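In the part that follows, the structures are each spelled out as structure tokens.
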Structure I
Amino acid sequence: MRIHTFILFTSLLISSAFIPQSPQERSELKEANDLSTTSAKLLKEEKFDEAIPLAKRALEIRERLLPPTDALVSRSFSHLGDLYIAKGDYKAAKKIFERLLALQEQQFGPGDVKLAFTLDRLGVVYSREGNTAKAQDLYQRALTLRENALGPDNVEVADSLFSLGQSYRLRNKYDLALAAYRRSLLIYGRASGVKSPAFERVRLEMMCLANATGNSDARKEFEAIHKQFAPATDPPKSMSPLNGKALSLPRPEYPMGVTGPRAAGTILVFVEVDEEGKVLSARDVCQGPPDLTAASIKAALKARFSPTILDGKPARVTGFIYYNFVAPNIRLP
């Protein structure tokens with residue numbers, strides 16, 4: 001799953017003016033700024049192969065001409081690491097963020113909250129590589145730093161709780177995952193209400209948790225917290241699947257060569273359905289086995305639903321479809 005949200009630096013005007021620079025050095029640092037700006041634009045356009053050489057060149061210039069403690073050096077590391085994550089080159093991303101973390105620990109000390117973002121990025125990398133235990137340790141460290149520096153009810157603490165909840169869920173530690181999601185929902189609800197993207201993001205994770213556990217605890221927790229922050233006229237979004245509302249629900253083709261425990265299971269696909277009942281987009285929300293997920297997304301894009309009528313008019317809606325894979329065949333509910 002690609003990452004589409006990054007800290008992009010489109011304006012890199014900060015310089016280390018206190019360091020004597022020759023005309024050649026000033027010219028190279030300007031080149032680095034221009035390279036970074038162009039690379040950031042290419043990242044937005046998902047042109048990763050074009051962006052990475054520019055970001056690497058900018059980092060090389062800044063490492064050579066600026067002290068390792070300069071903010072522009074850290075930004076170059078972070079940007080390059082995000083590009084590697086977006087491309088799916090997790091090995092390269094891990095090297096970049098580990099180098100950045102070592103620099104930051106040396107500069108600020110291991111207990112400074114400035115390390116939290118880099119710990120988060122490393123957590124993403126290890127999670128994508130399948131090392132959820134290491135990811136959990138990194139997210140926990142970031143959470144501790146933020147709680148100590150910002151207090152228990154800060155939104156950045158909620159961000160860490162969300163990431164930690166994901167790592168718990170992927171390691172089948174469902175009680176711990178539910179507790180982390182509960183805390184993050186309460187913080188997001190107080191900070192920005194039930195309609196915020198952050199609140200919705202946790203709802204989807206709790207939906208995945210409810211599916212994994214096979215009970216209604218996560219649904220009940222979400223509904224109770226939603227009720228605290230939403231008007232009585234704004235009921236929580238349904239956490240029930242759309243399968244029963246489909247006019248047409250094609251079966252996914254079982255991917256060849258898939259074996260072991262990741263050859264079976266339930267895949268949830270989050271879909272956006274237009275006013276006519278056509279699926280506009282489909283994406284994985286629960287980080288299921290990649291092969292089964294790809295087959296499910298392909299099938300979900302072909303599904304058709306009855307139009308949803310709200311206030312007398314057809315409306316665009318979102319929801320999820322689930323597919324049960326039983327090797328070597330697929331059984332849909």
Structure II
Amino acid sequence: MAKSNKDIKKLILNFINLNPLCSSKEIHEDLKNDFAYATIKRAIQLLLAENLITVSGNGKSTKYEISEAYELIRFVDVDEYFQKEIDERDIKNNFNHSLIAETLNKVSVFTNEEINYLNNLQNQYKENTLKLTDSEYKKELERLAIDLSWKSSQIEGNTYSLLETERLLKEKETASGKTKDEATMLLNHKAALDFIIKNPKYIKPLTISSIEDIHSILVKELDIDRNIRKRRVGISGTNYKPLDNEFQIKEALEQLCKLVNHQDNVFTKALFVLVLISYIQAFADGNKRTARIISNAILINNNYCPISFRTVDSIDYKKAMLIFYEQNNISAFKKIFIDQFEFAVKTYF
């Protein structure tokens with residue numbers, strides 16, 4: 001059976017990982033029974049474009065090695081990963097201090113192809129919104145806000161349906177058989193979204209206090225502590241242990257803010273916020289909610305299309321997040337981000 005592009009790239013990566021600073025001829029020598037030299041050269045170019053390997057030297061002195069971005073962005077098969085139970089998985093148990101302060105400053109998490117695709121979608125969003133009146137745009141933004149409030153809450157276990165959420169947010173009518181906290185969670189989402197739409201520059205630059213303020217809106221009247229946590233927390237479904245020291249948590253948040261504020265690319269900023277606020281787990285609860293709202297705040301502040309996450313499966317979202325916790329790998333979550341940005345552009349505007 002002929003091997004696919006995915007197969008050859010995986011084999012090449014494995015070889016380079018075991019033989020750093022190798023040449024294309026050395027790679028071909030190992031794989032020549034399965035692939036022609038020209039095929040291997042094409043696959044190497046794809047790996048370079050995806051930031052998975054780096055190149056040094058010229059001509060016959062050209063050498064390849066695994067990039068710093070490899071572990072961060074290499075493909076991870078989600079279904080295969082979760083075939084192993086929680087205690088069987090080989091994971092990074094503790095918070096990776098160098099991830100935010102060093103690694104993410106040096107790598108490109110999106111390939112050139114992915115950035116071009118996202119930019120084309122953004123251009124489509126701009127063209128579409130130019131055709132809308134102010135009232136039409138506000139109507140679409142309201143529809144997206146309802147969907148985001150519903151899906152973000154559903155990911156956290158809220159049982160309101162989308163229709164019940166719309167009725168609650170538009171008419172303040174609670175659903176029968178639901179708890180008060182569920183309604184409050186949804187109303188808080190809408191309040192947070194309304195706040196960032198009214199104050200789009202509030203998170204520019206991103207600061208610890210602005211993160212705390214958005215979190216406070218999201219947990220208002222819920223039995224959740226505000227501000228940076230001072231006690232240890234655990235995360236269900238994983239053996240990853242977040243930081244348990246208040247001063248280290250603040251330091252990690254400062255590094256996050258510095259990282260995001262120094263990024264030029266808006267998509268990178270939004271993606272970093274989504275995964276890193278959740279990874280740091282700065283609050284006793286409400287971290288992922290806060291991450292989703294602030295990520296959208298960054299998009300809105302830069303006149304980019306916001307994301308509702310409406311079609312993402314809650315389990316898929318959590319699995320992608322667990323892979324980042326346990327492997328510091330962003331590939332599964334990046335796919336969710338790209339897919340949901342595309343959905344938002346094509347659905348609301």
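Here, each number is a calculation from the coordinates, and none is a lab measurement. In this text the structure is predicted, and so the values were computed from the model without any measurement. Cβ atoms are built from the backbone, for glycine too; each structure is taken alone.
If you work out FRET efficiency 1/(1 + (r/R0)^6) of positions 120 and 288 (r between Cβ atoms, R0 = 30 Å, to 0.05) for I, II, which one comes out largest? Could you put the intermediate results ahead of the total?
Numbers: I: 0.85; II: 0.55.
Once FRET efficiency 1/(1 + (r/R0)^6) of positions 120 and 288 (r between Cβ atoms, R0 = 30 Å, to 0.05) is tallied for I, II, the winner is I.
Out of I, II, which has the highest value for mean count of other Cβ atoms within 10 Å over residues 80-87? Walk me through the numbers before you get to the answer.
Values: I: 22.5; II: 10.8.
Once mean count of other Cβ atoms within 10 Å over residues 80-87 is worked out for each structure, I has the highest.
To test your reading of the models, identify which of I, II gives 5.5 for distance in nm of label points 7 Å out along Cα→Cβ at positions 56 and 216 when calculated.
I
Looking just at percent of Cα pairs over 31 Å apart, which of the labels I, II belongs to the structure with the highest value?
I
To which of I, II does the computed value 0.25 (FRET efficiency 1/(1 + (r/R0)^6) of positions 24 and 232 (r between Cβ atoms, R0 = 41 Å, to 0.05)) belong? Don't skip to the end; give the middle numbers.
On the way: I: 0.05; II: 0.25.
Computed on structure II.
If relative contact order in percent (Cα under 8 Å, 6 or more apart) comes out at 20 when worked out from the coordinates, which of I, II was used? Before the final figure, lay out each step's value.
Values: I: 10; II: 20.
The read-out was computed on structure II.
Which of I, II yields -1.03, -1.16, -1.28 for log10 I(q)/I(0) by the Debye sum over Cα atoms at q = 0.15, 0.19, 0.23 Å⁻¹, for residues 32-151 alone, as computed? Walk me through the intermediate numbers first.
On the way: I: -0.68, -1.02, -1.26; II: -1.03, -1.16, -1.28.
Going label by label, the one that fits is II.
Assuming 1.27 is Cα Rg over 2.2 N^0.38 Å, for residues 88-255 alone as calculated from a single structure, say which of I, II it is.
II
Please state which of the structures I, II yields 13.3, 40 when Rg and Dmax of the Cα atoms in Å, for residues 184-239 alone is computed from it.
Here the read-out was taken from II.
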